[in-house]
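Quick heads-up: structures coming right below.
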Structure P
Amino acid sequence: MNREVASRPIGESQWVDGWRRTALLLTLVLVSIFSQVDRILPFILAESIKADLGLSDTQLGLITGMAFSLSYSLASLPLARLSDKGWARQVLVGCILIWSAMTGLGGLATGFTALALSRIGVALGEAGGTPASHALIVYKIPEQLRGRAIGLFAMGIPLGTMVGFALGGWASDHIGWRKALFGAGAFGVVVVMLVILFTEKNSVMKREAGENFYRSARKLLAKPAFLWLFIATNLLGFASAPFYAFAAPFLIRTHGLTASEVGISFGLLQGLMGIAGTLLGGRLFDRAVNRGSDTLLNPPALIFGLSATTTLAALFVPVSWLSIALFVPAMFSFAFLLPYGFGAGHLIAGAGNQALASGLLMLGSGLFSATLSPLLVGMISDAATAKGVENGLQAGLFVTPVFSLLTATACFVVSRRVAAYQSI
């Protein structure tokens, strides 16, 4: 066995099965959906928020990018370490309460500063959702099923995107963006009750003497395979964050669609492609690991290469339905990489460090890339518009295909380095 094992649980692992496994996974999927809805609502509500509060595209980029992603990324690592130490359930409950309250408070915002502060609060809460959920999965789900379990949990992202776009688009046109945020925040109480009912405490890990949070993180990043995976997640953030933040405003401004039309069409496709991507990605990841594939991340690399081409074409076609259709490979690629990325990270990290690996990968995709890329797109859009370009946002969204191609390149590099960690 080649995989490095960093620590071992006290006592035997307590896998769950039958209805308990089903209840656990469905609860975590609901957590993922709810988290994504609260995250995605400002994207589809952006045009209404911009008009009501008098914001620029640069300010929208700050709210949807830096205000959220910077806080999200920095908080994810300490919350991940708490989850690895046996506090995953408590972390998850506390985080849901925080992000729900801050989502609701966002509906009271009267300007840029208040809205940005509310998004920081949402980010601080959501930062623990994925690491805590992954910690529960790795201690309760057998390893040979873990890729599928992570894929199922990740399916909450496209489902949440679909729900957020559809309901957010309807709310924008019928009840307003403020009531949409109030409603999303209130639903958090239901999710917290389900987490309390259907999740259990994860095992406490026995660690090497003197090992601490920073040392563990440094050791993990010192592994070339994980370092390249971390680089790949940075590049992914530069590709995906502006896509989610500005695709809806692009379709509304360029093709004259309403928020409801974009919410239904774009949101539905995003949801369907995301479900297909995460489930297929999880199944193919498990299959590749079980057969000892030495090209583990080649499938997502190839798909990202395709999506770079189609996304570039989507920015120029004159027909709305064709533009949306050409965005589909990008929707699929972002979801397809999730079980591969987190699964590979867990393989490299070894037992007792899986939530830390998840937190570091979230840091990679959020600290600089997801923080800066929406701001970069907004600044390019505003600058191009100021110089008389008819569609400045089109120029700004060039960021997505460029970084999709770079993500593909990094995934190929990871594939060559991760094989030594695949023995089960």
Structure Q
Amino acid sequence: MLADMIEIRSLLQSRGVAYDGIGTAEWWEKIANLGTPLFLEDGGLTRKVLFLWRDPQGDEIASTAASVLLDVNSITDHHSWTPVCLQRHSGTDVWFGVLEVHSQWRGSYSFIPIERHQLPDVVRDRGDGSLIAQRSWWIDVAKQQTFDPFNRLPHVKSGWGLSSPLHMPNAPLELGWQEWEQGSLSMVNKDRLSVIDWDSSDLTNRRSCWLFSTSIGHAPLVILLDGENWGEASGTLSVLQYLTDIRQIAPAHYLLIASIDSKTRWQELGCSHLFWSAVVFDLLPKVSALMEVDGRGISDRLVAGQSLGGLSSLYASAYFPMFFSKVISLSGSFWWPNKALMLDAAAVPFNPVPANSITEQILQDKVDVSHLKIYQNVGSGERGMCHLNNATYQAIHQKGGNVKFELVHGGHDWLSWRSGLIKGLLFLMPAPLQH
């Protein structure tokens, strides 16, 4: 505890905030003016980061919060009964924590206040202490996550709720996204999106899809899986329009295909031939017919996805080569179909090729990837996923595919994926040169 107090004092003093008076209204006002989190100016490969959370209920006497979990995506471990927690400064509403993070990291973080009956050791002792029990506990408490109200940047939607962005001082500049966070890009008007009500008899389900165009004529069609997360509120469409306007990426049409729910997503994006057959032979003709009304058309097709969507994007191009030749795969779930490798990253060998996986099918020439041009990345914080993605990259490269692979300082995180999407479009769909 003493070392932590010394660190917090040093961090605060380095930013001109006196340690005395911690937790007062005036002290919090200074923190709000600075914005959080706070970085120690040491200039090394890593930087110490101070996270602060203000307990809305007050000090330990008034508050029901027994602990506050700090979830920094792919840095803190939420697969453990001993997660990283903030500490309360006694007698105040201040919770704090210090982490050492790579100076080029970019990712999201959140706070999860929990009550005494939700403490991990209490829950573990009540049950069998298994990996499944721990996972169930985490999913339950993660619903209580909250973003950092003193972080000045726009919130980020994550798998559990709303998070806050953490851009370390040496993180690469995000083309387009930096302008979005600074507020210099306006949100795309919903009127620019055409809604397609897709009722699939083959899939026996119904969903909304959205079509957004930065072109008025024939242009590539970019399919974005998990489309509900790439809509106008996320800023993605504003960034795409901006990068088209400044001639960084080519004009295109973007088809956002929604995932209906978690169960359906697992069924459809886990290498489902039925799903992609329905997309190709049912949905795409509907999209083409809609576009033809005002003279637009499709010149090429690109499919992009993350996590299971990253797996599914490669699957679509391998099994439907007449329709897809360009792929953006972000943090692809190449453990599939061996779910145990997803649950236990430590079980992933250095160069893994799971049985019956798409990587194995590529290596055994059951599918041809020589026609593909692919942008693929994975976050350095994704542990076993790094090995799985690298093995898939090596297989594609060995079999003649044109693949650009990047290991980025990030995690299994929308904040990484939004950058990856743009990098992929810059590689696969650059703006034509002006004559």
Computing log10 I(q)/I(0) by the Debye sum over Cα atoms at q = 0.14, 0.22 Å⁻¹, for residues 153-288 alone for each of P, Q, the value -0.75, -1.37 comes from structure Q
Please state which of the structures P, Q yields -25000 when helix-only ellipticity at 222 nm (-39500 (n - 2.57) for each DSSP H run of 4 or more, over all residues; to 500) is computed from it. P
One of P, Q was used to compute FRET efficiency 1/(1 + (r/R0)^6) of positions 97 and 385 (r between Cβ atoms, R0 = 25 Å, to 0.05), and the result was 0.45. Which label is that? Q
Top of P, Q by Rg/Rh (Cα atoms, Kirkwood Rh), largest first: Q
Hey, relative contact order in percent (Cα under 8 Å, 6 or more apart) derived from one of P, Q reads 29; which structure? P
Read-out distance in nm of label points 7 Å out along Cα→Cβ at positions 129 and 313, computed value 4.2, structure in P, Q: Q
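Bear in mind these aren't lab numbers, they're just calculated from the coordinates by the rules spelled out. Keep in mind it's a predicted model, so treat the numbers as computed, not measured. Cβ atoms are built from the backbone, for glycine too; each structure is taken alone.
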